[in-house]
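Below are structures written as structure tokens.
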Structure I
Amino acid sequence: MRADSATAHVDSGVGVNEDVATVTDGAAWVLDGATGLGGESHTPGATDATWYVDRVDCYLREHAHDDVPLETVLRGCVESVAAEFHELAGDVDPANEPSAAVAVARWREDSDAVEYAVLGDASVVFRFPSGDVETVHGHGPREHDAAAVAELTRLKREEGLRHAEAFEALLPRLREIRAAKNTPAGYWVLSLDPDATDQTTTGTVEGVTGATLFTDGVEPLVESYEVFGDWAEATSFLHERGPAAAVERLREFERADADCETHPRFKQHDDAGIALVTFADETVGSTDSAK
């Protein structure tokens, strides 16, 4: 088994990367952190999200192979990290809490089965010897974000606002969405509520040749920009050229649409995290790993 991982560092307004991609001996995961929208800092991290994903990453490095279901690992992770956060910050408004989407895969050398767990809008794509793929997209705030992007577009078109002005006007709505996380009316994600992990999507697949885990910043390669026709084509490119090459293709399209007009979105580009694992004799390209 060979493994490769990469994240892309982008300036998303605060000059830090809040995504993590990790591959260890027998497990891999990606994390997409989100800092609270209250404009306050509660931790010693560069942002609360970077602190949060770092603590989650450390926990998974220690416990991903515990002999319990992956959703149990995630529950223990939230309990541990939430206790650390509350010790630092006490109770904060839900809109101001850090959070993270996660996709994690786990396997054993004596088995061809791969377990997975997804919470939030991260994803995993499994490749099979036939060339077919099985895609697991986490839900997260997709529907809420799509409605907010539509409103952003309306503000620009009907009220003549520049992109930054329209985004500023949209912030109260974004805070409402964030405050509704881990409630039936909102969406489910890793944050400070261990019960949210009950909503984790889990499963096991067998006979795979590779797995690609990625944060939602990578999705436009197929879902929006159509750089690739489908995830089978995209993961084939990833396994041949490596994560860094795919991220560069992503950035090329985003730079060409810097004003977010052709493909409406909140910002020019999002952090992108990819963890790539190969179980069979496939060529994996070079990596540009960063955290």
Structure II
Amino acid sequence: MLQRWQNSRNALGWSFMLPAAVLLLLFLTYPLGLGVWLGFTDAKVGRAGQWVGLENFEFLVGDSVTLLALFNTLFYTAVASVLKFVLGLWLALMLNKRLPFQSFFRAVVLLPWIVPTALSAIAFWWIFDAQFSIISWALTRLGLIDHYIDFLGNPWNARLSTIAANTWRGIPFVAISLLAGLQTISPSYYEASAIDGATPWQQFRHITLPLLSPIIAVVMTFSVLFTFTDFQLIYVLTRGGPLNATHLMATLAFQRAIPGGALAEGAAIATMMVPFLLAAIMFSYFGLQRRAWQQGGDK
């Protein structure tokens, strides 16, 4: 019996997965389950709650701040993800060419990703400061504006400023991941298409994008998940202000649960994020399955 277990490939795979499964159960499944449970109670910080059913969710559906946070989260995620994809793909295409000091540039691209989030947020806080902004200083010296821009004091300026900071931080992840995908595409495809008279745009549209689409789906799924659940950048940069204009679901859940003491309400807000995250994952999964079916893979 023991020998059969040792010789079984499935058994060997399960034995390797078991430690990771235990860690996920302890540090992911349990907190998630506890958070969902708390969302259906009236728990406060320092006081155990009683079961109240859907009362928290009914209140949040009619709460203007929660609805604003939902809008902010969707807007922030959609715009930042599109910008990161477009700029990351462009950067990956540039880095895939034969350039002088190619390895150096590839290493430099990673810097925004490896810098601690809180440190990058503090740097952007100074860049967007109402009195000492380097952007406003440069624009006034060039004569393009006559007064400093209030980047973080105006609701829409603050939204766009946080998107810019998130985009700067997220581009390296997208670029390096897509660059790895580009490295797997055989040059023979491009050589054959060039012989047939294909233009660079036609090569990009009919060779690069189709062959890169599985990598794009996976990378953008992670990018959307990271952006949707962003907390550190927003909390350090704006604390959700001004006038709740940059509050995301994650930051609002923390504010209501910990500083506000309404633990159950914060847990309910966090629970409301789960369907959106599952929708992003399923969209990517079924997109990959459809792509595999079109290419002759298993249905």
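Looking at structures I, II, which one was Cα extents along the principal axes in Å, for residues 104-255 alone calculated from, given that it came out as 58, 40, 20?
Among I, II, the structure yielding 58, 40, 20 for Cα extents along the principal axes in Å, for residues 104-255 alone is I.
If Cα extents along the principal axes in Å, for residues 168-231 alone is computed to be 50, 20, 16, which of I, II is the source?
That value comes from structure II.
Determine which structure produced the value 80, 69, 32 for Cα extents along the principal axes in Å, calculated from the coordinates; the candidates are I, II.
II
Given structures I, II, which gives the highest value for distance in nm of label points 7 Å out along Cα→Cβ at positions 136 and 272?
II
Assuming 2.1 is distance in nm of label points 7 Å out along Cα→Cβ at positions 112 and 224 as calculated from a single structure, say which of I, II it is.
Among I, II, the structure yielding 2.1 for distance in nm of label points 7 Å out along Cα→Cβ at positions 112 and 224 is II.
Identify the structure, out of I, II, from whose coordinates helix-only ellipticity at 222 nm (-39500 (n - 2.57) for each DSSP H run of 4 or more, over all residues; to 500) was calculated to give -22500.
The correct label is II.
We did not get these values from a lab; they are worked out from the coordinates using the rules stated. These figures come from a predicted structure and were not determined experimentally. Cβ atoms are built from the backbone, for glycine too; each structure is taken alone.
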